[in-house]
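As structure tokens, here come the structures.
Bear in mind that the values in this text are calculations on the coordinates, not laboratory data. Values in this document were obtained by computation on a predicted structure and should not be read as measured data. Cβ atoms are built from the backbone, for glycine too; each structure is taken alone.
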Structure 1
Amino acid sequence: MKRIDFFLLLSENLFDYIVILLITTIIMWGIIKKSCDSLINPLCFNLIMAAFANTVPIFLFVESIIDFNYFIYFLAAELFFWIVFVHYYTNHDSFSKKIALKLDFNDVTILYYCFSILFFLFFVIQLKYFNFGLFLSERLAVFKDAGGLGVISRIASFVTIFNIFYLYHVLDNLKKLPIQIVFISIIVSLFVLAYIFLSGAKSALLQVVFQYYFYCVAFKRCMPSKKVMRTLLCVAVIGSLLIFSKYNDETGLSGTIISLINRMVANGDGYWYGYPNEVIETLEPAPWYIDLAGPFLYGLRIKDYSESIPGIGTQLVYAIMPDKYGMMIGANSRPPIWGYVMFGNCGVAFSIVWGMILGIMAQKAKTMFSTGIVGLTFGYILFMSVLAGITDPKLTFMSLFDGFIGLVITGFFIFIICLSRRGTN
């Protein structure tokens, strides 16, 4: 089923869709409400997106578009996933060992300057030789055919996260820090925010809000300030609406809001592409371990990228719209979809295991790293890798690969800092 066909069906049965969305949201909220402690907790945001996604297959079944077998499989896989995820996410007794990544603030500041220089270098390279996603019809095609230079996006992703956390720490300690550090961090952060906006990712600025939540909970051990939270949310929402207006075919605020709602509904696009007419049965993915580990295997050149097989979400789009073949585009292959394509009905077992893995990772992301901006950065990447896996299992490993690249660069700079100190002693 094409996107336009689904939205036509939705418009003809809007009341059914809204009722199903409300019931789905209430059920999911009942399962996970104890885990959502703040409006800007990224898990809450993912819960909302998951509710929109889960409404799609139920709606398709109610309208007699998909088979009963797919419907039962989806219910079992999704229900077991969330129950297991919440169980392990709220279990505070497992694996309590901490990883010490705390550095002296002077060392962190030196690291910050190194990362900032690296960021500006990449910013200029991308500005001169490539483009930014905001100005392209295919946002993900910025570094298409760029060879090894595609690593710029990986490094930039890590550096921007680190720089935003550093800014929060500076703003939290304005009276204690030299004015030059405050000034430099604010200037650098303005460029970082510009870079995030120019990426064209519709929810990119929300990451700044999510980082504030993570900074408060995992670093300061307190809940976010409501005043700061409202300010950040307003800025993020306005920025997101501006990005949506860039891609929106309609004009005016109403058209932008409609585009935003359509995007939220499209969290379940993998279901309307895959379930009707049994399109999901026609896919030919790579082996499950290759598909998951692909970001590491191809990113580290262990396997030749030319031999890569398109992901499940991409294959779904190609199957429905052959004219899109070769484009960097894809639907959300959420765990029930990914598990079914890889393991058939045994995908329910995958959802259980995947829920356990993500639940443990999410719980430990906020506790296993010792306090410090460096540890906070890696903890946040781990947490967001979990949330990415709720959308598409493969995205977890893509996010972890960004963290791996960041770990290598951080280790290199720390090694240089230690060597320079030895030379001065």
Structure 2
Amino acid sequence: MNMVEKNIVKHVLSELFKKLESEGIRYCILHSYETLPNEVKTDVDIAIEKSGLKNIDKILKVIADENGLKIIQKINHGYQKYAYILSPTYIHEPFRLQIDFFTDFSVRGYPKLVLNNFMINHRKQYKNFFIPDPKVEFIFSILRRILKKEITPSQISKLKELYLEDISQCRNLLLKYFPEKIVNEISQIIMNKDVDLFKSRNKIYKKQLLIRTLRRNFLFLPSYWISEILRAIKRLRYPVGFTVAFLGPDGAGKSTIAKKVIYLASGSFHGTRIFYWRPELFPQMGELVELRKSKKRKQNLNPRPHDHKIQSPLKSIVRFWYYIVDYILGYYLKVFPLKVRKHLCVFDRYYYDFLVDLFRYNFNIPSWLPRFLLPIIPKPDIVIYLHASPEELYRRKKELPFHELKRQISVYQSILSKLPNAYQ
């Protein structure tokens, strides 16, 4: 993120804080607020009063539009918790601004760990925004560390700092979640800043936290789990990840562009993955036959795609069906789960190549067969064709004859005209 973009983020956050206050919407930023609004080191977690949550869509959209940003995604992360991912329309390097709004502090399976009123009613002003009182930040942070099953020396030092500000109140809050024996142990760990002991005992703390949470929210659990199940179903129907396939003849720049997109768009997703040609659930068939890994697997199937002998029809049909299964099972077992987990999946080539150049993949099969099976092949969210003239393609790479490049361009254009999600 360059200096201009950092200034945009600073202005967006400052305007957001000002707008929330002017509309009388109480909030507080729970952690990692020390460098805000000048620098954002992680997601901005904001506890907001329940009556104000419904206004966030409108507020953020206006602020984003005024600053040349777009709300790329709004993700329902959990019980009354929404993540907004913002980005400029045009970016030159990775950009990430994620703002999470929630009412009660809940984690999957642990509802209402810290109630909204407790966080909102115990806050204080810091710079041009609000943060929680030390005891609120302490209990929020310690519970978060336990559930994340990780803690760093700097995080435990911060916990000690918060704990020492009001030892009595912090202990009383811990007693709401843990037996006294464990509270004494946690207190000692914090005072000694014993990261290793905290990690080794984490499983016990998490179990006790679950027991107390379920007891305290027993009557609320049915509605909570119904909402979580409905949220999971919606996520499966409308995954928040994205798939894109880049097409084009040799020399079009697919690999270069795919890597650049992965790099630039990484800030708008929770992970990225690049695939060559197919989901790669199965190894190349040649690897099974030769019982060894192919060094060329993720680079190219054939550096000179037409420089090979014609394979027998029987071998070709076996290989073809092998890869058809890979496309279908690989999508549902490998690609789709990544989409659900908010990943960007980029394909350098895709199944459509079979409609253009079967010989490249050494398939000696009828040309109608790939077209016939196309409807059952999972489709990328968008297809991008990288166009270049045959003269330019031949200048870049002389792996294919000039007349073959002209033919492939013509076939690609025909395919694109029939794809509603294709761009060039």
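Numerical summary
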| quantity | calculated |
| --- | --- |
| Label whose coordinates, when P(r) over Cα pairs in 20 Å bins from 0, in percent is calculated, return 24, 59, 16, 1 (choices 1, 2) | 1 |
| Structure responsible for -14500, with helix-only ellipticity at 222 nm (-39500 (n - 2.57) for each DSSP H run of 4 or more, over all residues; to 500) calculated and labels 1, 2 on offer | 2 |
| Which of 1, 2 yields 15.4 [mean count of other Cβ atoms within 10 Å over residues 38-45, calculated] | 2 |
| Computed 1.1 for distance in nm of label points 7 Å out along Cα→Cβ at positions 214 and 382 - originating structure among 1, 2 | 1 |
| Structure from which 17.5 was derived, mean count of other Cβ atoms within 10 Å over residues 14-21, options 1, 2 | 2 |
| Relative contact order in percent (Cα under 8 Å, 6 or more apart) - highest-scoring structure of 1, 2 | 1 |
| Identity of the structure behind 12.5 (criterion: Kirkwood radius over Cα pairs in Å, for residues 310-357 alone, calculated), options 1, 2 | 2 |
